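Bear in mind these aren't lab numbers, they're just calculated from the coordinates by the rules spelled out. Keep in mind that what you see is a predicted model, and the values were worked out from it rather than measured. Cβ atoms are built from the backbone, for glycine too; each structure is taken alone.
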Structure I
Amino acid sequence: MNISQDMTKLDLQSLWHPLRQHRGIAADLPRQIVSAEGVYLVDVDGARLLDAVAGIWCVNVGYGREEIADVAREQMARLPYLPATFTHASAAELAGELTRMLGYESKVFFTNSGSEANEAAFKVARQYHAQTGSPGRYKIIARYRGYHGNTLGALSATGQAERKMGYGPFAPGFVHIDAPDPYRINHDCADQLERAIEREGASTVAAFIMEPVIAGGGVLVPPDGYLPRVREICDRHGVLLIVDEVVTGFGRTGISFAHKRASIEPDLLTLGKGIASGYQPLAAMVAKQHVFDAFDGEPGDLRHFRHINTYGAHPVATAVGLCNLEILQRENLFDRAAKVGDALLTRLQRLEEHPNVGEVRGRGLLIGLELVENKESRAPLTADRSAKVVARCARDGVLVGRTANTTPGMDNVIMLAPPYVISEAETDIVAKTLENAIREEL
């Protein structure tokens, strides 16, 4: 038995893959990947696959960065683990670099994933209000089609029904409203937030959580005035604003952090994915100083944040995160994501002439193509037809994403989020492959 056959046997015997039905999987196993470089994955047969979704929206600096591997090895040899109750250089330096990039006084709490970062933010929001004279504020308002994680609290905030079916009952205190979707929604979603706060009772609402651009729910780009209005509404009603930049942070939309485009500052910010470009599991929650100050108190009075992760602020992960941020800034990859993304978006928008392409939208290197049955009804393309587009791209050597298992009946948005190091020639391959798949499969 060769290595590939041996791995197939082990996979079938022992491995549970996410987002896959395993009945019949032996006839359609996930490809066995053995290496990666730049924007390409290489499978066991030597075939190269252009990864136009950067893993799961995370390998922003591209695959095969030897300097990151060297940093990880050196840190692992020197100090492989330390609880976050101690301190070490890479955690302090990475926290300092994050606050410098954000440009406002704040404190950074490291976690392992975006889900955990959002869980921490919910707890901080509730404890903040309890310790600033409003103990009745516990509700979290979130948005339909948004995704905030797979742990119970984060999933309770998530507005994607197919990700939640079968896992309830969920945590109490989560309320959902619409997110801006200019292609499908005409009403004022910021106004809907204010109505929700008023109807729930402002004295019961702790926070509002939102992605600046909804990513996995369909690449939904809000109107320019939406975020400033949200900030003003939250301020007026004493509601903390949590901005989830797990996907959009670190240049994905062509700017360091997507909320900066709207010139607003969140009370709590959650980060992940691009913080270490997938080279280590790392995420963070950032609290503005006024939120952190509410946790000040005497030792033993339980006003401190009583939350810890075994691997939070991990020495290797934070060292890798520092190296990753150095690369992003040294190579001007935020600007590159903006430039390359704008060019790719402009080219792909020509596909709107196709009868099944309703809209092509995005910011930076986060792009969505909404496929429809016809332009008149705007009825979402059926799941089987959009799946054919994804499968055709994969057969032709390009991996693209799709809004599968999110909102019922909305499996129709094809998504692109390649590494920022993608070349013009490689974006041409992505565009040609997608154009061909849409024209031939639809």
Structure II
Amino acid sequence: MNTQTHKQTDNKMKRKDLVGIGIGPFNLSIAALCHDIPELDVAFFDQKKDFCWHPGMMLPNTYLQTSFLKDLVTAVNPQSPFSFLSYLVSKKRFYAFLNNERPAISRHEYNDYLQWVSRQIEYLHFNQGIESVDFKDDHFEVALADSGEVVAANNLCLGTGKRPHIPQAVNHLHDQYSCFHAINMANLPRDFSGKRVTVIGGGQSGAEIFLHLLQGQDGMPAEINWISRRSNFLPMDETCFTNEWFSPNYIDSFFPLPSTTKHDIVGEQKLASDGISGTTLQAIYETLYEKQVAGENQHYRLCPNRDLIAAQKDKGYRLEAHNKFDGSHEEFRSDVIILATGFENVIPSYLESMKDRLQITQDQQFILNRDYSIEWDGPSQNKIYAVNAGRYSHGISEPQMSLMCWRSATIVNDLLGRDIFDLNDNCSFVEWGDSRPVSALEKRLTA
């Protein structure tokens, strides 16, 4: 769907209440919540030809680490026609889904759900990239890349995501086919038969790729190395009290903390958002065990606690690593390197003309207000919201799906200037800060 926009003529162009840049799950959630609010005039743009969520990571038997109830809309608007349950009913799979009793849904099914929603929202404009964004007088001007048209908006929401992180040790070797980031793997022609393959990264993606290789789904490699900086291949902490970190009440307590305190806390919480699913770890261990029972030659190495320090071309690739466990120096030979090394912040190029007006940290993090808007030197009534940009301001739930629609509703409420969505949630069993009322004596002592 590529609905035509209006050209700018004599400052009479129709002004949008919100323009969203990028259409991933997070901005799609905002778009879905806006659907039944006729007073909001919104538009969302993406350079992709249609919706597809991380197509390069759509390997077989890969699953979300989040409940299907934490979809685009349900937590704030369970009556919405865009819920995952509505999707199941529409696809005639409701009972089969229940009977299947899966603990998590597959990436393929979740992507199909997101595509199903995207096809029903008329103000999503695909195949339309953004050339630049500027602020003139009392509004933003969003220049579309191909048509040269300009869309005016009172507010923006940035949802173009992060870029793949390429470790410095292999940055000079990075190419499309033999030393590539995991986000592109499913898009590439793959035949690993007889090759030496190294997977770098000890999170969920690295685990899924290692299992994929171990099972020979793209031909059986001659050797498989799995290298991680972490002390072991560690599970995601999905226990009930850990999940309290993924609640609105926690964000309310976390946001006012000093910046250094928040960075320390997020560092301690890594395995709550970036560990490996227990089912994936079990599947890997069972596969290794069955290979041993069958008497197969051990053609794999699982190597945690290693820092990659250097890499060079040498009859394939030669990787050098420091073993933090015993202090030794190790070498790995490989024909293919797959980088499951996560993502990093980058300021989008379309913001170049406005970059100096935005509050940005040295590590390229936007400084966000409580309502997810970026601090900037422009009028307070014109806001630039950013999604998946507040890990160190709002907490570890920010890049996850867990509070996606709650954040979306926060933004929509702020746009409207009233609470169309009830976001009060008082069901938390953990007291993060001191919530006790201050006594008269304490008031006198601190006066």
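The table below lists the values:
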{"read-out": "Structure responsible for 2.5, with distance in nm of label points 7 Å out along Cα→Cβ at positions 95 and 231 calculated and labels I, II on offer", "value": "I"}
{"read-out": "Mean count of other Cβ atoms within 10 Å over residues 71-78 derived as 21.6 - corresponding label from I, II", "value": "II"}
{"read-out": "Label whose coordinates, when mean count of other Cβ atoms within 10 Å over residues 31-38 is calculated, return 14.2 (choices I, II)", "value": "I"}
{"read-out": "Structure from which 19.8 was derived, mean count of other Cβ atoms within 10 Å over residues 39-46, options I, II", "value": "II"}
{"read-out": "Structure responsible for -11500, with helix-only ellipticity at 222 nm (-39500 (n - 2.57) for each DSSP H run of 4 or more, over all residues; to 500) calculated and labels I, II on offer", "value": "I"}
{"read-out": "Among I, II, structure where P(r) over Cα pairs in 10 Å bins from 0, in percent as derived comes to 4, 18, 27, 25, 17, 7, 2, 0", "value": "II"}
{"read-out": "Winner on distance in nm of label points 7 Å out along Cα→Cβ at positions 183 and 303 once structures I, II are ranked, highest first", "value": "I"}
{"read-out": "Source structure (of I, II) for percent of Cα pairs over 28 Å apart, for residues 223-374 alone, computed value 45", "value": "II"}
{"read-out": "Which of I, II leads on mean projected area of the Cα convex hull in nm², for residues 55-214 alone, largest value", "value": "II"}
